[in-house]
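Visitor: These notes open a run of structures that come right after.
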Structure I
Amino acid sequence: MKTKLILFFFLTKSFFIHAQTNPQLGATLQHINSFNSPSNWFVDIMKSSKPFSPVGGPWLQGSPALDPQGWPTEPFSVWVKHGIYPGDEGTYQLSFDGFANIEVFDTSNVISDKVYDPITNKTTASLFISSAASQVILTFNAPMSPAVRNIKLISPGFNPQNFPTYRPEWLSHLSKFPVLRFMTWNAANLCMAREWNERRLVDGPTQCSFYTEDTLEAKYVAQGVAWEHIIELCNVLQKDAWINIPVFASDNYVTQLANLLKNSLNPNLKVYIEYGNEMWSFATIAGAANFNEARKEVLAGNSTLNQGNETNEAVWSMRRYAKRSKEIAAIFYNVYGLNNPNDRIRPVLGFQYVSPESNLRKLLEYIQQNFGAPKNYFYGTASAPFIGQVSVFNEGMTVNDYLNHLEMENNRMFLATSNIMDQGLAWTKFYELNFLAHEAGGFHDASYTLPGNLSDLQKKAIRDTLVAAMENPRITTIYNDYLTNWFTYGGPGSVFTWFVAGATDYSLGDGFGLQKNSTDSLNIKNVFIQNFLQGSQPAQVAGQNIDQPVDTRKFAGYASNWNSVSKNTSIDAGLSQLYLLNVTASGSYQIRLVKDKATRDASTYQISVNNSTPKVINETGLQNPGVDTVVIGNFNFNKGANALQITNISRCYPNYAFLFDIITVNTEDHNTVQSIVYPNPASSNESMYIFSTKTISIISILNFEGKEIELYKNVNANHFTIHSPNQNGAYFVKLTYASGEMESLRIVVE
């Protein structure tokens, strides 16, 4: 790869040969529940059944009497599958300890060959699930033994005495992803477990996290999939795990989990660790719980959560989230005996994608101020940059309407200006962390986001349009642009987990899944993801290249009208600006700041790169017209994205641009350029400043046809002010040096 780096006083050409790496495109797994789930996860499908219900039917509130392990001790019903999809039909082998009268709710399904063995106290039977059935509900009624335990329903084609945990089509579907995120399997938004003995066990009645409004406090809601099942899945597929820690998990719970992972997960696999899920959302049970815990801590006194006399309880909550995330990371480091987060464990700090300034910045600053550099605890930051989150579902919507909306949202996400992605990456890189997406993809949800005034027929028409959009080839073009753009931000160390891996029922408005059923492996979305994963990860190119002056008005998230803002605008004391910069070669660079000499008053500010020790600049007030360069000092830059912060200690006046000189750099050859022009592009008839390493004798301005339109003789200086042409377009500035050498620089007027 040939890269060109133009710097103040130097032009460097570098040639790098890197091993190609595939994109780290992981996946958040589809939620395990028994309600309209086309995915088949387990060979024993009882592991994905809804928790036991009264004998009258699973739609009834309450639960039958259960023994300490959660098995029924009185007649009951169980919702095994809600909705029958391709791949579900066939003859399943039923077995359980004890005896009972077994009935099916949907008579399209048939129970046969039922046998009870009094010696082993075990019942076996066959259950034929018909493709014509709407669901699978089993009722266990009298006569019934004192308890019915260890219920299994083994998928067709497997030996009931010796079967694997996972269905082969599920393993095949997941095998393409390098990282598997278990937020849904960990029931991160619901889990209330505090101690290790409250976790879900492998041999429990179900691994489902199904819940309804009247059962939010039930024990089965507070449990996700057994950790041992998660470890087994990662070991079988050799995939890194991204886990979510319950909001109330005690230090002992976290320690026990860390030991289990250390001892059971293949040591070649990495673990991404996230506390809860999107804890800024107080609408979830876990988010509300964290909010309440933060209030309790502040009211108890002696807390850092309300430092600075902070009274906003939402800020307390997010500070608690950051602090607990740091504590969990420290526990894992201690158990693993690792000092480097990148070795095997990778703690992640989540933030709200749409508010990096008020969310991520405050989290990182809180950690820095109270516990030291965030990189000592975290591998990276993570957000959820979905496209299409604004609902466009309305009567008469066409496939093109929907896809046009996704395309527009995609383009808006990566705009050059007003870009919150820039801000999120800038704060991440300022604190020397990696940039991740904990979940993202297309926000395809017409299951509950439809206008309430639509009829059922109108809602069905919208959902039918969504189905057609999920199968339209144009959607893969949108996905490709979306993922490619995101990875140009993420760069090395980035991970993006698609939401979701698995099958979802498109016809019901849930278009998140990569497939519409477990046999739909050739779905164009699934095939696209497969192909994308086999490609090369795009290079990180986000940020302003330092091969040219960086206009101080173009800070991270700068406004679209940035070049119409006066350069003479003062900035109040205490305010800061962050710049996302892209560097071709790592090394030490000297930073110079181009300033207006007429600063009127003295000003003090400090500049830092990537959380380095700030360099403080004190300037006296000057009245002379023109510009000058102030040497800030030398800073180390990494290859790729970096962040520079300028903070005003006092009221500061005009800053024009940052200039970057190479001091030492990892390159293979060096060529030197003599001069630069700033600003470039410029407005018509605007002052432009030429800086050079050599004495300039003559300056000519030529139009694009080579005709001279202005001439400056007898310059005899290393820097000089010219006026840009008064017509928009491209021009050349021809420089003749005192030595007789000549150089031509291209400028643009707009």
Structure II
Amino acid sequence: MRLPNLKLRRRRPVRRAGTGTGRPAAKKKRIDAHKRKLLFAMLIAGIGFLLIIGKLFIVSIINGNDWTKKAMSQWTRVTSLKAERGRILDRNGTTLASSYTTYQICLNPQNIQESDRERIASILSMYLNMSYDTVYAKMTKRRLKDPKADPNDPNAERVLYSQIKLKDQVDKEVISKLNSMQLGSGVSYYSDVKRDYPESGYYAQLIGFTNIDGDGQTGVELTYNKYLAGEDGYQKSDTDRDNNPVPGGEEEYVESIPGADVILTVDTGYQGILENALSEACAINNAKSASGVLMSPTTGEILAIGAYPTFDSSNPPRSDAKTLLELSKNRIVTDTYEPGSTFKVVTLASALESGAIDTSARFYCSGSMQVRGEKIKCWKSGGHKEESLADAVANSCNPAFMTMALKMGVDTFYDYIFRFGFDEPTGSGVMGETSGKVTHKKYIRDADLARIGFGQSISCTGMQLMMAFNACINGGELLKPYIVSEIVDQSGNVLLKNERTVVRRVISPGTSATIRSLLRGVVERGSGRNAQIPGYSVGGKTGTSQKYEEDGTVSSSKLVASFIGFAPVDDPQFVCLIIVDEPQVPQVYGSTVAAPFVQQVLAAALSYAGIAPDIESQIATVPNVRGLTVDQAQKALSQAGLTAIYLETELDSTVSNQSPAANTQVVRGSTVMLYSTGYTFFSELNEEVETVEVPDVTGMDRIDAQDALKKVGLIMDYDRQNCAGEAVYQDIMEGYKVPVGTVVHVQFEVKKKK
């Protein structure tokens, strides 16, 4: 049976909506998947490439210098070449501070064989005066090879240091000896600089000192450090991984530039004179400190300046920072104080120049003065009575200077106070200068103004007082004080130069001449007689001022005595100020505590400078009265044409010291201060120190005697081991008037029953 002829057709696949044919859709999926993988790979590669570029930017651009330095440090050795520090010289070229070459010794532990360590450590410890254990410990000291490793991990790898400093400032002679010991490349030497102070007995506060690295720490060394230091150089050479020089490697050498020389206005001759006087003033007066300055009143040059106690600049007490800080103070510029009667010169000049008074002025002193109902006393309880201007200045009469201040008024007087340079630093160039304090005039009452007239209720530094005083006696010009004459570099170029600088004119030459004449009277017939110099005319002013306790109250026992003097009177060449802080002597007067030492400085300075005498004087030689009773000493001095200062309560006491010293030549009629074994203390500040009458305590037991003395403001001293029974003796007898706070020594005894 024949089948029908049928045509077979290929069945078309069923097409689903949205898919097209089956095979092309699958192919497209595969292509899309490849694209996504490729894009993702390209994205990852791009991010990686950007990160690499960013890292390269950070490493090469941002941190490039740091990495360069680290790399250089691994294949180069840089040796610092210390610049030689400039010298400090006095006005005559005398070297006050200089530097000389020393050496720094370093160990290179990686270059020292283990078998050679003991030998090298032994040699170094012997020649360098060091402990063997210390040297050996440095030689074998190790560091972490990986700086990021845990330092507490005992398994962390450690390596020897490539180089470690052993000792600074080793002398050349020691280096020569070490070179002969064949220590090899394990020991290196580098030049260093050490500071030397040839005049280390003087100038401690002025010059100061440097630290171990040669940088100034105090005084001129610090203030002018930028000139003195110079610029360090260096030597750079290629090295291998063990820090050894590479033969034929590159080397770079930059020479150091030495520091400039600082030339001061001071003279070592004058400095020695002043510092000797300060040490004597401190010792004789049993004082807390003494400070002083010698200047040229016509140029403003500081010729000598210092303080006592002092220290050795070559060996400062670095272990006690507090003590070193105190000893380093140049108190003439750092410490402020109430100038007391020395300020009366400023009041006098201001009153004369302003026209508030003239040379014909008359004053009356009853011993005190009422100012707006407030009683202010003169230092002389009985008063000076009728006085001319010359008498008032010679007597240092407080009411006279209160009158001058009140006549000027606040506005005028304050204008002159500021014109004389108070309330601002002088700009002397001496380290640590402060400015004192002048209370704003809106707070000043008449009583305050009156006190300012005689040097209370105002504070200043010694340098401020000197600046003003110089203007009063040099013709009226306020001159800027200065300590540095010039600074010169090693090529002879002048980097800084100071000269006579007139800040302003304060008073006229005529007023200045009048003041010089009046101050001459203070020395010839007034409170400054102890400043007289045989053959020379001298002018000056004494001062005794109060101090304050921490609570702000006036101290009854802490005082400051001072004297400022100049010579010769008609042509002043020198002016000197000495301030003695808290003298512990029976009587505190500027005329006895400070004036003799100003006289000593001026006399020696005039002689040193070769200035001829300008007057004729009757000379007396001070006898030695130590060991005599006060009564015997007074008679011996009287026979020599001299006057003794003492307390009547101490006539039977033994003279333990005297000022001026025995065999000193003084002007006939001068006074000699007698220091005895008594207990009484007194001052010229009667306006601040009350006096009381000593009661009779004999016959009383210890409790009653102490109460009786305490009731009137006196202090009882007694032997704690023998204080039973009743009082049988008191060293200050009943009825004597003494200052509040005076110590009365009382002896007790147990009377036997009959």
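Any read-out appearing in this document is the output of simple, stated calculations on the displayed coordinates, not a laboratory observation. It should be emphasised that the depicted structure is a prediction, and the values quoted were computed from it without experimental measurement. Cβ atoms are built from the backbone, for glycine too; each structure is taken alone.
Visitor: Work out FRET efficiency 1/(1 + (r/R0)^6) of positions 305 and 705 (r between Cβ atoms, R0 = 41 Å, to 0.05) for each of structures I, II, then name the structure with the largest result.
Guide: II
Visitor: Consider the structures I, II: one of them gives 1.53 for Cα Rg over 2.2 N^0.38 Å as calculated from the coordinates. Say which.
Guide: Answer for the origin of the read-out: II.
Visitor: By the measure distance in nm of label points 7 Å out along Cα→Cβ at positions 65 and 609, tell me the structure among I, II with the highest figure.
Guide: I
Visitor: OK, next. Determine which structure produced the value -6500 for helix-only ellipticity at 222 nm (-39500 (n - 2.57) for each DSSP H run of 4 or more, over all residues; to 500), calculated from the coordinates; the candidates are I, II.
Guide: The read-out comes from structure I.
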